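**Q** Have a look at these structures, which come just after this line.
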Structure P
Amino acid sequence: MGLNLDDKKAVVAEVSAQVANAQTIVVAEYSGIEVGDLTRLRAQARKSGVYLRVLKNTLVRRAVADSAFAGLAAQMTGPLIYSISADPVSAAKVLNDFAKTNDKLVLKAGVYAGNVLDKAGVQALASIPSREELLAKLLGVMKAPVSGFAVALGALAAQREQAAA
């Protein structure tokens, strides 16, 4: 059964709200995916903070019409699943990781920073480490000199103790 006008308006409003806070939208064709696999994909998306839904293309076109994601409208054909995230990498990473293990999910396109990406562009975006991974690496780099200095001071103190004994 189709959606009535009020339901369509509600969907457009919901997607518009997601788009307003989004940095990235990625779309993929999902034909033939089993329900259990789709459930696992949705769980992974929730865990990553990604809005993931199967939506009518016409409704999404309306939701993105006056946004930085309007360039994606030309790619909105066929049965698509939409991945929207405020994090620049998460939307691409969730769909790309799932597509590696399930050949029925085919990455189609995406938009990041107002630029329309093809499949290769989405895969490249997905390969970028997440914000948390980058912060952890930065912390490790910042911590290394301090740790080295502490070890050197400890060795110097131990040498002085040995010399005094």
Structure Q
Amino acid sequence: MTEQPVPAVHFATSLVPHRSLSPAGFRWLIRAAIVANLAIGLPMLVFGAWPVLGFMGLDIWLLWFLFKRSYLDARRSETLLLTDRELIIDRVAPDGEREQHRLDAYWLRVELLGDSERLVVTSRGNRAVIGRFLAPAERERVAEQLKAALAEMRAPRYAHDWGSQP
């Protein structure tokens, strides 16, 4: 039985959404918002404007909900692996669902569409959009790195013994 040679990896990266606020920073933000709302809401309660305190509580709940939703969305990721044969795109959704695309590396074309709005890879009629959650500058960087890896992979490599002749 013959063993298949392991294809060489020319490019590998993992793409994840950027979140500028850490979980500890999120806790401090919520605490600060609660303190600020209490500083305004309690005097309003004393003056008889009790609905203000309720709306400020709703404000805190909405802030908490939107940040939690953002952190849930941050669990998505994409892994790109370019070998001699194919580009493997492995996607993980926020709910943990996995999706995999395999595109032939020989026919692979990398395109940035709409002023870096979308990064599309195409091969033999199949296409996939990469890094929807990335900023335009990050999409451009990934496109440049992937194009460079493709160019290096497609460049012919010759082993010459020119220096060994007398």
Structure R
Amino acid sequence: MHRNNKVKLNKDTTACLTGHRPKSLPWGYDETKDSCIKFKQDLEKIFEGAIKYGLTTFLTGMAEGFDMIGAEVLLKLRKKHNIKIIAIVPCLGQELKWRSNQQARYKHILNQCDDVVILSSQYTQTCMNDRNRFMVDHSSVCIACWNGKPSGTKNTLLYAKEVKCKVKIINI
């Protein structure tokens, strides 16, 4: 993993991902459930459409749940499309309180990303929100997995709409 806080992004060709953690996803941590397998297939089609639309760079906040699922689907698509995947990490050690298998998954994804931007050397009360705003500020499209309930995802979507970033909501 390397760190580059001076990433040059073309907003017109960049999309960001935002969405729920496992506790708010229908399958929780069990991604072998049919609902998750179908979700990943649908997500692949949505990302294919985004790529055809001209998006070539995808930002992921690397949180558990949708962020990492989305990153893995994009890594699969990168084998046949010329796209970049950039991890926007809110703080060093974001993953330290997660289950060991999730920590290993996190590191595996980070190592495959084209770049990693670490926004803070330590956790702060605002680092997650700062990460979300950074991603929206550098994107023309925000792809969200949202269940319609109040959450950090909802706050990110409200901010995206406020700054005129296009929003694509995947209802779950």
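**Q** Which of P, Q, R yields 18.0 for mean count of other Cβ atoms within 10 Å over residues 45-52, as computed? Numbers along the way, then the final one.
**A** Details: P: 18.0; Q: 11.1; R: 14.9.
Going through each structure in turn, the value belongs to P.
**Q** Could you tell me which structure in P, Q, R was used to calculate mean count of other Cβ atoms within 10 Å over residues 21-28 as 11.4? Intermediate results must be reported in sequence, preceding the final value.
**A** Numbers: P: 23.2; Q: 11.4; R: 15.8.
Checking each candidate, the match is Q.
**Q** Matching task: 14.0 is the computed value of mean count of other Cβ atoms within 10 Å over residues 53-60. Pick the structure from P, Q, R. If you can, show how the numbers build up before the last one.
**A** Numbers: P: 16.8; Q: 14.0; R: 20.5.
Label of the source structure: Q.
**Q** 99, 40, 38 is what came out when Cα extents along the principal axes in Å was calculated for one structure; which of P, Q, R is it?
**A** On the way: P: 89, 34, 28; Q: 99, 40, 38; R: 40, 37, 34.
For Cα extents along the principal axes in Å, the value 99, 40, 38 is produced by structure Q.
Readers should treat all values here as calculations from the given coordinates under stated rules, not as data from a laboratory. If you're wondering where the values come from, they're calculated on a predicted model, not measured in any experiment. Cβ atoms are built from the backbone, for glycine too; each structure is taken alone.
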